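J.: Below are structures written as structure tokens.
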Structure 1
Amino acid sequence: MGTTYPLKLLEHFAWILDYPTPSLQEWTKNCISLLEPLHSEAANLLKGFSAFLDQTPEGGREEIYVGTFDLQAVCFPYVGHHLFREDHQRALFMAGLKEDYGVYHFSEGGELPDRLSVMLRFLATGEDAEQMEIVDWCILPALKKMLAQFADRSNPYRGVLQSLFFVLKDRSGDGAMG
């Protein structure tokens, strides 16, 4: 049986994986504080990201983010892309996510519904077993594919994704985040 993590941890990861804002370091440090007593390896990976943030001006942070997730991306931040590429299955997947979000009165805030940060925010809203199935069937397989795309192991976002993978993989056996 794995560790039970607080749901707010998923929201922290969502903010860390969104486009960099001035509060990125604060979200990262709070996430580290939540993780340290629960998963030291995941916390250490985020400490590496925090060190990157300390050493990198805002413009450099944005440049790394865009190079990692947007323009000529190392890895796209869309779960459906990694599961289905640009096949019609991805469109069906996104339609299903929108339907699920509607059941829980969750808004994706103008983003595509399969964006990893949106899906993490959705999961942070509750611990319904159906919601948590998204982790096993969608997010973990997509994270494996995302991590495999990082030829440059020094990319700071690789550590963030690896940390998230550890957290989601190690959550309690009943699917609850806590």
Structure 2
Amino acid sequence: MVELSVIRDLIACFGVIAGFSYYILTVRATRRNQDLQLETRQAQLFMPIYAKLNDKEFMKDFGTMLTWQWEDYEDFMNKYGPYTNLDAWSIMTACIDYYEGIGVLVKRNLIDISFIDDLMSGLIIMSWDKLHDYIYGWRELRNYPQFGEYFEYLYNEIKAIAEEQHPEIKRGIIASED
């Protein structure tokens, strides 16, 4: 009789161990699936961003914007403002709004900044460097301090990564190996 109770207790212990092991494996599998779903969702969010970046019209507008020259905010508005040059104004606001949207996704941790950094860091830095005087002027003159705030956030995050990956950028030099 003692032998049957010992066997019964061992079977019960093995059952508990098997159930616990199954639970641990299920939790790990669920976590892996959640991580994979998150990565997949971030990739899904990134693809339209990347598609816009590869759009011929977007790149044409971006190139046009890089050629603009102005002295100060007033000069900018006289040359490229909505009342004097609606096409230029549309290019500029589309650019700011595009990066603003990406900045919101990064800030809210909906997309990993490494996706953005790997493919767009140069364009973001060039765009901010080109437009920040205008953005600061608009904020001040229109009493609109949040204008372009997520674009600025995105720029600061990307710039920090760029400076960490390429210390020569922070020093203001690009080393050439001749």
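Each reported figure results from applying straightforward, stated rules to the coordinates on display, with no laboratory input. What you see is a predicted model, and the numbers here were worked out from it, not measured in a lab. Cβ atoms are built from the backbone, for glycine too; each structure is taken alone.
J.: The value 18, 39, 27, 15, 1 for P(r) over Cα pairs in 10 Å bins from 0, in percent, for residues 49-120 alone was derived from one model only; which of 1, 2 is it?
T.: Values: 1: 18, 39, 27, 15, 1; 2: 18, 42, 28, 12.
Value 18, 39, 27, 15, 1 for P(r) over Cα pairs in 10 Å bins from 0, in percent, for residues 49-120 alone corresponds to 1 out of 1, 2.
J.: Further, regarding this structure: For mean count of other Cβ atoms within 10 Å over residues 65-72, find whichever of 1, 2 sits highest and give me its label. Provide the component values of the computation, followed by the final result.
T.: On the way: 1: 14.6; 2: 12.0.
When mean count of other Cβ atoms within 10 Å over residues 65-72 is calculated for 1, 2, structure 1 comes out on top.
J.: Between structures 1, 2, where is Kirkwood radius over Cα pairs in Å, for residues 9-88 alone highest? Don't skip to the end; give the middle numbers.
T.: Working: 1: 13.7; 2: 18.3.
Looking at the calculated values, the largest one is 2.
J.: Continuing with the same structure: When relative contact order in percent (Cα under 8 Å, 6 or more apart) is calculated for each of the structures 1, 2, which structure yields the highest value? Before the final figure, lay out the partial values.
T.: Values: 1: 37; 2: 20.
Looking at the calculated values, the largest one is 1.
J.: Which structure, out of 1, 2, was helix-only ellipticity at 222 nm (-39500 (n - 2.57) for each DSSP H run of 4 or more, over all residues; to 500) calculated from, if the result is -28000? Each step should come with its number before you reach the end.
T.: Numbers: 1: -18500; 2: -28000.
The value was obtained from structure 2.
J.: Then there's this: Could you tell me which structure in 1, 2 was used to calculate FRET efficiency 1/(1 + (r/R0)^6) of positions 73 and 113 (r between Cβ atoms, R0 = 35 Å, to 0.05) as 1.00?
T.: Numbers: 1: 1.00; 2: 0.70.
Value 1.00 for FRET efficiency 1/(1 + (r/R0)^6) of positions 73 and 113 (r between Cβ atoms, R0 = 35 Å, to 0.05) corresponds to 1 out of 1, 2.
J.: Related question: Volume of the Cα convex hull per residue in Å³ was computed and gave 206; which structure, 1, 2, did it come from? The partial results should precede the final answer.
T.: Working: 1: 110; 2: 206.
It traces back to 2.
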